[in-house]
Structure I
């Protein structure tokens with residue numbers, strides 16, 4: 001007697017499709033997070049530089065004010 005082939009149900013097919021969609025979405029999300037983290041590192045470096053320059057100018061201003 002021939003063996004009956006059991007095809008996946010619609011629920012199983014939808015589940016597999018949803019798993020693939022979520023996996024793809026997670027990959028895209030991870031890529032975007034990596035890009036934003038790189039941008040954040042660049043901004044952080046700029047903040048450190050600007051803060052240092054600001055403090056230097058503030059110190060010079062204070063010295064000039066104290067001389068008068």
Structure II
């Protein structure tokens with residue numbers, strides 16, 4: 001009888017530990033997602049500017065007859 005009680009307690013504790021670990025992992029993924037979205041918002045203006053600059057350089061390069 002004591003064996004079954006101890007086994008039940010061990011199983012319940014194992015499930016609680018797994019639940020806590022799962023909650024922590026899901027929370028970490030949520031935080032990572034928010035950090036990536038924030039980084040993208042921060043970098044988006046620089047990316048747009050770099051793309052515009054590259055397009056402008058390409059446009060100027062195509063019009064230059066002395067281009068190598």
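Nothing in this text is a laboratory measurement; each read-out follows from the coordinates by a stated rule. Here the structure is a predicted model, which means the values were calculated and not measured.
Miscellaneous remarks
- Here Cα extents along the principal axes in Å was derived from just one of the structures I, II, and that gives 108, 14, 9; the source is I.
- Looking across I, II, the calculation of helix-only ellipticity at 222 nm (-39500 (n - 2.57) for each DSSP H run of 4 or more, over all residues; to 500) that yields -34500 traces back to II.
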